[in-house]
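Enquirer: Multiple structures are listed underneath, in structure tokens.
What follows is calculated from the coordinates using simple rules that are stated; it is not laboratory data. Fair warning: this is a prediction, and the values are worked out from it, not measured in the lab. Cβ atoms are built from the backbone, for glycine too; each structure is taken alone.
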Structure P
Amino acid sequence: MNGAAQTPSGKTSPVKIRVLIADDHVTVLEGLAAIIGRQADMEVVAEADNGRKAVELWRKHHPNVGLFDLRMPVLDGGGAIEEIRQQDSSARIIVLTTYDTDNEIARAVKAGARGYLLKDAPREDLLDCIRRVSRGEMCIPAPLVAKLAATVSSESLTGREVNVLELLAKGWSNKEIGANLCISETTVKSHLRSIFAKLNVLSRTEAITVANRRGLIRL
């Protein structure tokens, strides 16, 4: 995709990687634009402060690479990636976020993200990821790949099991959980056994810890 363009003098110069940045924090947006803009082989063609605007700007500018935060107003990063990929199946988008829960990573990759980095990643890693993704490569650090693999290999919790976990995390007893969900205490215990088996844990505390790490619940 990145070839060479001819200058007025007749010499050729590399075609720059055209980047669209989407983040609702203005300082992050400006910082990323400054870093990318200083690279000889890159240029920022558009900036968006929400997911809906990102979709519109993608349609208008057709960038080579998108750099998206996950949690944005109007339309979140995952939703924006899904919409863009429906319109442009070749879209190459990197998620740059502060969140590394198993579910966040899995959702981004399922939506079609080609890269996933945390915002505290070294600048060199970010720039390398943009270049790799622009060439059609995947760019997900090994520790995040391991989390993704754990999510894929684990059995999904049902909606009711997530409800039980959320109340469990609030410190509620089995009796209180049952009363809140209009189910018997015996049914609550049955849900807990299933939750423990699916999360591969042995205690209520461990279940809450693992569920929070995977993004199934928020403490």
Structure Q
Amino acid sequence: MRREWDERARINARHFIATGKPEWTLEDFVESGRENVRAEILTDMQNICQGRDPKQMRVLEIGCGAGRLTRALAEVFGEVHGVDLSGEMVKLAQETLRDQPNAFVYQTNGMDLSAVGHLIFDFAFSFIVFQHIPSKTVIENYVRETHRLLRPGALFKFQVNGDPGKTPRNDTWFGASFSQHDANELAARCGFEARYQTGSGSQMFWLWFFKPHEQESA
């Protein structure tokens, strides 16, 4: 996965992240991230913040790419930490975020979230990332790792491929597909409460996984 995403970053990073255009200016690329945040974050602040001031929240983004969403998230939340397995993407993200002192990016090993150490997060988010991972085992490990790093009660909102017709390929473009049953089982195995789902059967299958409060003393 790292080799292929490093290559995509070198060829045309912005297009491979947001395929709506073959070429993006930095301004339009960043604005497209703001549009996604308006659609998926700002409309859902009750679930995300749960009464907290967003400027006091620490957020984790899995699959930050070139920092498109990371920058938009940093404009809303107090502190944002993004991870990506591609070193080339992380370099581009650092450039995109050069004037955002509350945004931090790390290269991961492609399997877990050890790169961020033992930071605890108030919200975790991932969009158009897991749909490219062909291994359910890898996706599950990210979900389990996210559970480890979230405070009790916090939300992990993320999108997976729910279209059974889009089967995994060897080039890490179409990732593993999840049914509603798969998603519920995934939540249970990783210690989450699967509270909401939208887009089942489509590529845009959204999941709301909450870390139960009773796990605070675990």
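Enquirer: Where is mean count of other Cβ atoms within 10 Å over residues 118-125 largest, in which of P, Q?
Expert: Q
Enquirer: Taking -11000 as the value of helix-only ellipticity at 222 nm (-39500 (n - 2.57) for each DSSP H run of 4 or more, over all residues; to 500) derived from one of the structures shown (P, Q), identify that structure.
Expert: Q
Enquirer: Of the structures labelled P, Q, which one yields 0.85 when FRET efficiency 1/(1 + (r/R0)^6) of positions 46 and 70 (r between Cβ atoms, R0 = 25 Å, to 0.05) is computed from its coordinates?
Expert: P
Enquirer: Follow-up. Given a value of 1.6 for distance in nm of label points 7 Å out along Cα→Cβ at positions 54 and 86, calculated from one of P, Q, which structure does it belong to?
Expert: Comparing all candidates, it corresponds to P.
Enquirer: A value of 4.3 was computed for distance in nm of label points 7 Å out along Cα→Cβ at positions 142 and 174; which of P, Q is the source structure?
Expert: It must be structure P, since only it matches.
Enquirer: Computing log10 I(q)/I(0) by the Debye sum over Cα atoms at q = 0.11 Å⁻¹ gives -0.63 for which of P, Q?
Expert: Comparing all candidates, it corresponds to P.
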